[in-house]
Structure I
Amino acid sequence: MTARWADPSCPRDERAESLLAEMTLEEKLAQLGSAWPGVERVGGDVAPMQDLFARHAGFASACKHGLGHLTRPFGTRPVEPADGTRRLAAFQRELIDGTRLGVPAIAHEECLTGFTAYRATVFPTALAWAAAFDTGLVERMAHAIGTSMRRVGVHQGLSPVLDVVRDYRWGRVEETLGEDPYLVAMTGTAYVRGLESAGIVATLKHFAGYSASRGARNHAPVSMGRREFADVILPPFETALRDGGARSVMNSYADVDGVPAGADPLLLTRLLRDEWGFQGTVVSDYWSIAFLRTMHRIAATDGDAGARALEAGIDVELPNTLCYGEPLAGLARSGVVPEELVDRAVRRVLRQKAELGLLDADFSPDGTGEEPIDLDPPAHRAVSRELAEKSIVLLGNRDGVLPLAPDTPSIALVGPCADDPNALFGCYSFPNHVLPHHPGHDNGIGTRSLLEALTAELPTAAVAYERGCTVTDFDRGGFEAAVGRARSADVCIAAVGDRAGLFGRGTSGEGCDVEDLALPGVQGELVDALLATGTPVVLLVVSGRPYALGAFKDRAAAVVQAFFPGEEGGPAVAGVLSGRVAPSGKLPVQIPRTPGGQPGTYLHPPLGGNSQGVSNLDPTPAYPFGHGLSYTAFAYEELRLSAAETPTDGQVEISCLVRNTGERPGAEVVQLYTADPVARLPRPVTQLTGFARVDLAVGEQRRITFRLHADRLSYTGPDMLRIVEPGEITVAVGSSSADIRLSGTVLLTGPVRTVGHERRLHTPVHID
């Protein structure tokens, strides 16, 4: 007879309770732990302080009583997809056959720029998704990623990153979706929907405040008031949970105002569960529970750290079991830790396993068959290329040198990012994340560098390449040859930027924070030397963060920004340079003028900007948030407001015509901004409230209508309640935060209204 917990026809919660009742304390705690098979044999770090903790890893001992999670069975070392699938199935079979209850584990993997596995598609990095302003495409990408993961037996993905950028010097800017909470919320929610639609549990990270660390230093404390935390940091998580349906959350490493997120019951239980109603699992960031003892020093022993985390609301310890195993068992046996807290977390894990089919009596880990496994199929590459093309931002085209004329005789392609395929990849791509520790392996996917792609794109042009310098060192020995190439060419393309890596092995990525925003190494000097030749220079920045370009803005013939565009990034960039692709990306972050102008963000109150001479420093960026040019032109006309006033619980429609007035098709990202000129507390001078990406043929016009509910104008008031208050609101429509084409006002009437979790979180858009 099938046990009740193994019967898929029984309700999920009943199955979880039935299985929980059969478990010993050791079996319960096993469900809250994890194992990372093989990590102790990996050279270098693919996670923080791996060398300190990996010695504790060991699959055989970890699964004695069962196991909650299997950590990165594909993302630890290069393994052929079919071999990795069989290996994962063998781990699961060992759990099923070798433990008393036979419960499989949830297998999780990283999936920020695609499934982080050998031979899997490398998509653009998250900052590029945001630059595309195309949530539908991001959802399609995430679904594609999820299908690959599900195909090989993976159940949970550790993405997306919903940290709102507060300081561009932080190394993980490339992993984020930019500096605006609404853009982050909409793009991140689209990713969640796509991943979950493929049957993969999406994991929101890092909850919460991680990106606002002091000095932009990784893991550094966060000094942020509760109001800013509520209005800037939390909304993307709330939206992705409520509208996206994410089933897991990962805690932040950082402490906010002295309280580590991993030991904060107000954050992980009262807010997340009691107020927001979250029913899924909270998983620890890697070793963050042990960090409560070793880094935060708020626990004396591993058991104490486990007790603090469990009480706060962390259900599963990743990436292996240090604090939730025997150290916590001893405290539970002695009554120091109530077993009810253990049961609370185990219920959540078992419910999720029931949802994933892992408790079903007929579950088999061996169901993949003998069909070839292609983790980089043409359909995925097509999505990757489309997203790369839409994410590239034309910052400036001062001399109209772009697009390059088809008959351009000679092009000098100079710079360290010109002939390096890995320069197109983010930190969490498999080639940059894992393969540096496994010399002798190729990338496992076909990728054309910019040099290869541009040569194919412009077959009649003579493309001459010189590296000039590296990304990181200070060797200027290649300058002379590079300058010579530029001087003898009709056009010079200077391809500079970042090399993604981990923990200081790159210039962008986790643990790769910077002191200022000058181009790394001597690349800025190389650009200066190229500009001095008199040859028109197209400055191409391929990077994971925005760098200060004010010194080059008015000297370069054109400026292009690409945020790590992925495996199809070479052809995508070449297509924009040639004109085959009309650029349509918009900045999800500002481009600073000067290297030291941080911290800064467009989302600031009046005193955060150029405030009428009260400071000698001008924080005005080189290029503003939302900026991006095209090879065509767009006119904005006929602003219409459905009402001049609306109550504080009402709605107004804001619409305008957008017309392509240029000579070629193009896409425009129409942006809606609002401002509250007089409020109870200082409010941002402008804030993105809606956006729509619209494709327009030559001469075509369409009407864009935003349905703005008063809830979208709410903020955290003096008493820490979220309110909508009466008064005049400015509404503005334009091509960027600084390129406003049409504006008007709406009067909110009636009483101050308090809103909560059920408020409207997005602005619907209709395109006629």
Structure II
Amino acid sequence: MSHTHFAPRFRLAWVAWAIGFGLLLWPAAASAHTGDASAWPGAPVSSPSTVFLPMISRQRLPPTADLIERARERGEINAETALIYKVFAVFGDARLPPRLRGDDRDVLDSNAVAEATQRFETLTPATRQTVVPFLIPPVYAGSWYDQRVHGASATAATAQPADHISDRCNEVAQNLLIPLETDHFVVWFPPNDNSFWQRALAISTNLETRIYPILTDLLRVPLSDAGLGCNPSDDRLDVYMVYDPLPGRESALAMVSTYPGKGCKAAPTYMQVLKQGSSETNTVAHEFMHMLQYAYNPAAGCYDSWWMESTANWAIDYFETMDGQPDAQSEQRYAKSYLESALLWLDDTTGIREYGAYLWPFYLSHYTGSYHPELIAQILAATENAANGDLYQVINDRITGGWEQRWPEFALLNLNLPPNNRYEAWDNFQKRWLVDWRMADARVALLDDPYWVHYLNAQPAGDPLALPDLGIFYEEIAIADDVRMWAFANTFNNMPHMRVQALLYRDGQGWQGPEDWSQRKWSLFCQDIPAERVERVLLIISNSNWQRRTDRIAPNGDLRVVSSDLPCAGWRGTSSWQMVGQSVNAQGQVDYTLRGDATPTFTLTRRILAGDQVGLEFQPTAGNATWLTAFTALDFQTGHTTSCTQTGGGALSAGLGGLFITEDLSGETMQRQFEAGGLIPAPERCSVFTTWTHIPWLVTDIRDTAPRPWPTSAPHGRLQGSDSFTEVGDGTTDTTTSAWNLTGFASP
């Protein structure tokens, strides 16, 4: 979900409001058991009343498994009850408390049954009694499906003590499911139902003639279940098709389970198809990949859930690529779930993001520029190496540059923006940043202030974004028209594992880049210079720490974008300088005036970044100046008066003038200073001014040794002011006045 944050001095580049009305089903007086699971078998189910309330833009609930896990983390239920509820959710069981029912419409499968099977011997007797009907294949009497179809009482006589799961696999229920046999599969389906017959025939044919040969040719064959308990056929793979677990309740589409006592690796498996999805062929391809995964024996332990699901969804893409038939592209619909939450750890399985994480193996099989799906097979096989079988180490060792090089490129390509839209070429992947997905708080316009600071991810000052290991952060910032200069503070600079990249959008040119900003703190842009002017900047920050994967890397200070109204290409306007004075001694008196006036044009010649301070150095490149020298001398002894007035002028010279402005980027408010000066030769001056070979036309303040503070009253893009002071010496008094009125301009 994307959120929009408003502040008094910036506005969003665009805001789209969708306001509608929905219906909220409000469960009234719906109680939920949160303690021991023994109370559940045969417990009555309360019927919630329905209240209709108008709503505005209702949000989707998280998946049921997430709601259950949150309840466990809050201490409302214990771990075994959470496992029971997750099993209930797979099958749409009515005993799942209504408050824990989430939105499972996009849930493809679940590992809850496999987990319960693997943990069965460590569960309490009450929990075993509750879950055991779900852990045996649905073809058996006493299974969850038998109870659903025939009722619990009809199968009570066949129920055995649940000391072991295989104790329940004594009798195949008659007329419950019938087999359709091929060389490698036995597909079980409900009898006397033509629609199921048609589906079973399609699944059987697709598994046998398309999915099996394509995936086993790349990987390996599933392990045989010959001689195992709870196996109603021979060594062929069993696939069970059932009626929807409970009409009107969400459940998983399908799942793969291991057989009792076989653990999570090097284990035979069976498949259940619980309901029909948009592409049943792709669903069973995904599940068949799970059967292949369980055939591997990883030395470092069971595969992470995200790797199981991501490579199973990748297998859909591989199967469709090799099959040669029109692609359903069902795996692509899950990509958004990962992209919008890429800020989390890679192995985070919140929601359905592990399905969307298929983009990582998808990227790995293409990143070299040619298709190499065998890399995924090599990674799986290499995890069986007892000496060095850690999945993350295996991946690092088998890709060019390891995680450190590949992860930042993966972060870039996820955006799928031209000219880096390689996903589109690889698999006709059409989802793009901003059009189809974006991370929260992503677009901020900077404007309406002489100086404005935006903190990435809307973090408060002093609490910058800390990026999880193998996490990626994206933020797009729109630069408003009245911003003259902006800079990004990369406080991750020079940190191991951290990569900061930027894409720049320029009018008429589209997205350009990426530029790598990882090694410098400040990246500075002058909007007044056409070559630097951008409309939007898209920041990509990635953390490639694959060894740890459980922590965050924090920057050395706030991640900020600073915008300023300070013109940074040039200035033009008027300026003047004048000295009026009198010198008196015993011999006489001299009254004098020196004056310079100019119409300067200053152009940027150098930009300096020192710490958090940027310095802009300008020199006059156009304009003219005039000068005047005048004096009247009175000789006290003779009473004689002598006068002289000389004028002149000429073009301004870059070597005889300059304007220097500094902007401090470290604070919350503007801290801007300036200093300026300019001279013009005066070769025909009155001879009394023997030390004045050049006449000033701009001096901000010759007494100051530091730059002057920026005038707070100066309007945006203007620099105007004046300075006057009087000095009294030995018989001499003079007053110097300087004035300037400059306006910034942009380069053509």
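Since every read-out is calculated from the coordinates, none of them should be taken as a lab result. From a predicted model like this one, the values you see are computed outputs, not experimental measurements. Cβ atoms are built from the backbone, for glycine too; each structure is taken alone.
Some notes on this structure:
- If relative contact order in percent (Cα under 8 Å, 6 or more apart) is computed and equals 13, the structure in I, II: I
- Between structures I, II, the greatest calculated value of FRET efficiency 1/(1 + (r/R0)^6) of positions 137 and 665 (r between Cβ atoms, R0 = 30 Å, to 0.05) is seen in I.
- Kirkwood radius over Cα pairs in Å, for residues 121-264 alone from the coordinates reads 15.1; which among I, II: I
- Identity of the structure behind 1.26 (criterion: Cα Rg over 2.2 N^0.38 Å, for residues 505-680 alone, calculated), options I, II: I
- Origin of the derived value 0.00 (FRET efficiency 1/(1 + (r/R0)^6) of positions 113 and 673 (r between Cβ atoms, R0 = 30 Å, to 0.05); candidates I, II): II
- For mean count of other Cβ atoms within 10 Å over residues 201-208 computed as 26.9, the structure of I, II it came from: I
- Structure (I, II) behind the derived value -7500 of helix-only ellipticity at 222 nm (-39500 (n - 2.57) for each DSSP H run of 4 or more, over all residues; to 500): I
- Per FRET efficiency 1/(1 + (r/R0)^6) of positions 73 and 185 (r between Cβ atoms, R0 = 30 Å, to 0.05), the highest-valued of structures I, II: I
- Computing log10 I(q)/I(0) by the Debye sum over Cα atoms at q = 0.05, 0.07 Å⁻¹ across structures I, II gives -0.41, -0.65 for structure II.
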